[in-house]
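As C-alpha cells, here come the structures.
Any read-out appearing in this document is the output of simple, stated calculations on the displayed coordinates, not a laboratory observation. Quick caveat: nothing in here was measured; it's all calculated off a predicted structure. Cβ atoms are built from the backbone, for glycine too; each structure is taken alone.
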Structure P
C-alpha cells in the first residue's frame, strides 16, 4: 500500500514538468497541435477545421487574455464575411487581407466601378475622391488626398506615387507625379509630368510641364509648356513659359523669362526676365540678367560653347559660337571680375571676342586676339581682314589693322590698303593707307 501511494505521489508531482504534443489522425505530432487529413492527395470534404462562427461581434469586447483569438464572420450581420482576429492593443477586430481594400491603408474601386480602375494605397490616399469613376492611382501617404477641406477630387487619370504627391489636387487631370511631394500643391493643372523629390511641388494650375530631377520647376505655379531635366533646373520659375532647361541649375534663377532654351550645367543660370535666349554648353550665358531688378531686355542671345558669353549680364542680340567666345572672368556668385554689357555682336571661334567689351562687332578667329583674322563693325559697316585675301592663290589685296611698325614690314603690291593705328617716318598719320606705284599713300 505504501508503494502504491509513493508511485501515485511521484506521477502527480512530476506531471507539471511534462510538455505534451497532441496529434489528431497522427501518432507523431510535430507541433503543440498537429491535425492530419484523412488523405493528403485525395482529402475528404470533412478534412479541415471549423473556427467558431458568429454573425455579429460580441457586445462586450474581449480582453488581453483573448488577444489573437480567431473567429469567422458569416456575413449575415453587420460585419463583412471573413476571418477576423482580436487585436487587444487597438481594441478592434482585424480582418484577414484578401484584396487591396482589406489593407488598413489601402482601397480600390471607391468609384463604384468594381473593376480596379482606381487604386489607392497609403494612409489618407484618395480620401477625397468623389467616387465618379476617375481612374486615378495614388500610392503613398496622403496622395491625391486634398487634405485642405477634403474638397471632392474630380481629376481623372492621374498617377501619384510618393509621399503627398498630388496631395491637393481638385480638378487636375492626366498628371504623372512620382517622388516625394511631386505636384503637391496642384489643384487644376493638367498634363504635367513630375519625377523626382519636390519636382513641380508648388504648381497650382500650370499646364503641360515636364520636370525630371530633384527640385526641378519647384517654384512653378502657373508657368506652362516648360521642360526641366536635371537637379534644380528652372527651380525658381513661377510664371515663365515655353522654356527648356537641361542640366543642373540650368535656367535655375529664371522667374518670368519665356521661350528660352538652355542645355548644360548652369547654362543661363541667372537669367530672370530674358526671353528667346539659346545657350548650349556648361556655363554658357551663365551671368545673363544677373543683377536685374526689372526687365532690361536681355533677349535674343545665342551662346554656343562652354562658357560662351559667361560674363554678359545686360546684353541682347549677340551670337557667340565657340568655347569661351565672348567670355570673360566675371563670377556672378562672388561678384568678382568684370561684368560685360554688350549687344549686337557676332563672335565665331575659340575665345573669339573674349577681350571685346563693345557692341555691334564681328570677330572671326580661333584665339582671344584683339586683331582677329576677320573684324567688322556693324555700326559703321566696316570690315577688315588681317591677312592676305586670295582668290585661286592670287593676292587680290592686302588689308587689315596694323601698327606703323607692322605696316612697314609688309610686302605690299599695288592695290593693297590698310588701317594704321600708330605713326612712324613712313606712316605719318593714323588712318587708311593704300599702296600705289610702289609706295604707301595716305587715303
Structure Q
C-alpha cells in the first residue's frame, strides 16, 4: 500500500519542471506581445461598411503586405476596424484607408495611400476618420442604381413614351428627309480621312515638329518670361517718356532741315568722296590686300603688347634684346639658299659657297648685336609702387619727392630736386639744412 502511494504522489522535480515550462510559456507570450507592440503601429479606421472584410485580412502599401486586420466591430452607423502594420514602414499622417476588392470572390484588404514622400508620419494608435476611408461599391447597390435609371427612362403615366423614347423620336424627326445630306457628309468625311491617311507621313512630321517647337518653348520658358518682362519695361518707359520722344523727333526734324541745304550744296564733293571710299573698299576686299589687312589685324595687337612691355618703369630699363635671326650660323643660311636656288650642280654650288665665303661669313657670326639698348639705366618707380616708412614723408597732392626724404617740390615737368622755387618740407623736419644741389 505504501508503495502504491509512493508511486502516485507527484515528485518535486515534476512540479518544478511544470512550473518552469509554464513560466517559460508565459514569458514567451509576454515577450512576443511586447515585441509586437514595439515593432508595429496600431491604427483605428472608421468605414461606412465592412462587407467581406475579416480579422486577419491583409493591410497593404502599394500592393505589398505590411500588416493585418485585428478586430472589426460596429460603432453606431459605421464600422470600427482596428489593424496594425510594421512601424519600419512610414505612412503619411493624412493617409487614407481604402478597402480594395481584387476579384468578386477573393477576400478584401485595406490599402494605405498615398505612399510616404516626406513630412509628418502616421503614429501609433492613430485614428483615420470616415472622411478618409473608401469602400468598394457592392453589386446590390450597382444593380439598384441601374434599375433606378431604367425605371426613370421608361414610360410613365405622364410620359407614355418615356424620356428615352421621346429623345429617339426627336432624333428621328431631326434626321427625317436629310438622308442625302448625311450621305454627302459621310462621303466627304471618308474622303478627308482617306487624304489624311495618304498624307499621314507629312501629318505626323508636322505633329513632331510642333512637339519639338513646344518642347523648345518649354525649355526656354525663363527666357521668354524675361523677354516679356523686358518688353513690358521698354513699353512702360516709352509711355513715360513720350514727351522726350516727341522732342527728339522734333529735334531730328530740325536737324534734317539744316542738313538738307548742306547736302544740296556739297553734293558733288560728297559724291566724289563716296566714290573714293567705294574704290578703297573695293581694293581692300581683293584677295591680296584683304589677306594683308587680316594679317596686320592679327599681328598688330601682339606687336603693340610686346612694345608696351619692353620698357619697365620700375627698373628704368628696356626689358628686351634685339636679335637678327639666322646670323648665329650665316654660312649655313647663305649657302643653303644658294643650294636651294641652283637646279643643276646644286651640290657643287654649295661647296663653292662654303669655300669662298666661309672666312667672311664666319667673321660676322653673332647671336646678339654688339651693343645694348640701356646706355643709361637707373631705377625708377611709379608713385603707387613706393612704400613710405612714415605717413608724414608721403608728399601731398601737387608735390613730388626729391633726393632728400621729406623735401618736396611742385610736381611739374621742369621741377628737379629742391632747386625749384616753392619747395616745402615734411612736418617735423622744419629747420633741416639742405644744400642747393641736394
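So if we calculate distance in nm of label points 7 Å out along Cα→Cβ at positions 193 and 329 for every structure here (P, Q), which label has the highest result? Largest value of distance in nm of label points 7 Å out along Cα→Cβ at positions 193 and 329: Q. Structures P, Q were shown, and semi-axes √(5λ) of the Cα gyration tensor in Å, for residues 121-200 alone at 16, 13, 10 was computed from P. Comparing mean count of other Cβ atoms within 10 Å over residues 281-288 across structures P, Q, the highest figure is found for P.
One of P, Q was used to compute Rg and Dmax of the Cα atoms in Å, and the answer was 53.7, 161. Which one was it? Structure Q accounts for this read-out.
When helix-only ellipticity at 222 nm (-39500 (n - 2.57) for each DSSP H run of 4 or more, over all residues; to 500) is calculated, the result is -1000; to which of the structures P, Q does this value belong? Comparing all candidates, it corresponds to P. Computing relative contact order in percent (Cα under 8 Å, 6 or more apart) across structures P, Q gives 7 for structure Q.
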